[in-house]
Structure I
Amino acid sequence: MSDVLDLALARKVLQAQPFSVLLGARLTAFGDGEATLELDIREELRQQYGFVHGGVLGYAADNALTFAAGSVIGAGLITSGFTIDYLRPAAGALLRARARVIRAGRTRVVCRCDLSTVDAEGGAEKLCAVAQGTIAVMPSETSPTDVPDGRAG
C-alpha cells in the first residue's frame, strides 16, 4: 500500500491536476474513507440550457471517488470505472461532491458519491446526481506520474 495521505497532501495532489485547477476545484474534507470536492458554478461550466454540464458532474464524481479511496489506501490509485445517474438538472451557486468508501480491498476500492448543488440564498442543498465507482490500486512499481493522464488519488 502507498503512503497515507492527509488533507494538505491531498490538496497538493488535486492542485497538480491542471484540469482541476482550470475548473477551480477544491477539497474541503478528506479522511476516514470520505472526501468532499467543491467547485463554484460559473457560466463556463453550464450547458446550453443553463444547467451544469454533465461532464463537470462526471469530473467531480470521478475525483471525489478517487480521493475517498485515497483517504483509506493512500496514493497510487486510478479510476477503473464509474457510473453516474443524473437525478435532476444541476443549478445553483456551488457543486458539492461527497464520496465515501463502501469497501476497500487489496486491489480495488468501491466508493459512492452524492453530487449536490448549493443555493446561493439560504444554502439549500439539492441532490442532482449519484455515482458509484471502482478505484484500482496501481502496482507499487508504478507511480502516479507514470500514468498517461496523470490521475492520482
Structure II
Amino acid sequence: MTKPSFLWMMYRCGWGTKPGQETVLAVEITRDGFEWALRNACLSSYVPGLHSDRSTWQRRLKRSPARVQWDPERDLHLRPLPHRSLQLGLSGEAVERYADEWTVCIRDATPLAREIHGLVNDGDLDAATRLLPEERPYPAEGELLAHLHA
C-alpha cells in the first residue's frame, strides 16, 4: 500500500510501534509509474453517480491492478483533519511494475518517525513540524483523478 502522506502512515503504523510495523520505509517511485497506477485504478468502494451501477464497478474493481480510497489526513497527534489523502493499493501487474520498474529509492524512515514521535510526546510540536518531510498536493493534470473522486 502506498501512502503519500507521512502523518497518515504514522497513524497507520502507530509511529512504527505496532507489532509487525516497526520499520517505516520511504519509497520513491517514478512519476510515470505513479500516474500509470492512478490511470489504472478503481475506487475501493462503490459511489452512485460516479459508477454507472454496482455490478459494473465490481467488475472493474476485480480486474483493476490498483485501488484507491481517500482517507482523512492526520495532524501530529494523528487526529483526523477535514481534508483527505490518497491511499493506493497495488496488485498483480502493478506490483510487478512497482518492484521492477518504478522504484527509484528506498530509505529507512524509522529513525525520523521515532524522533518526531518523541518530540510530539514531549509537547514540542514546532520542532516536530520542522522535521516533517515536505509534502505538496500532487499536480494531477487533466483527467488523471476524475474517475477517482466521489
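Data for the structure
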read-out: Highest-scoring label, criterion being distance in nm of label points 7 Å out along Cα→Cβ at positions 61 and 109, among I, II; value: II
read-out: Among I, II, structure where log10 I(q)/I(0) by the Debye sum over Cα atoms at q = 0.15, 0.16, 0.17 Å⁻¹ as derived comes to -0.87, -0.96, -1.06; value: II
read-out: Relative contact order in percent (Cα under 8 Å, 6 or more apart) - highest-scoring structure of I, II; value: II
read-out: helix-only ellipticity at 222 nm (-39500 (n - 2.57) for each DSSP H run of 4 or more, over all residues; to 500) derived as -7000 - corresponding label from I, II; value: I
read-out: When distance in nm of label points 7 Å out along Cα→Cβ at positions 5 and 77 is computed for each of I, II, the largest belongs to; value: II
read-out: When distance in nm of label points 7 Å out along Cα→Cβ at positions 69 and 101 is computed for each of I, II, the largest belongs to; value: II
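Each reported figure results from applying straightforward, stated rules to the coordinates on display, with no laboratory input. Note that the structure is a prediction, hence the values are computed from the model and not measured. Cβ atoms are built from the backbone, for glycine too; each structure is taken alone.
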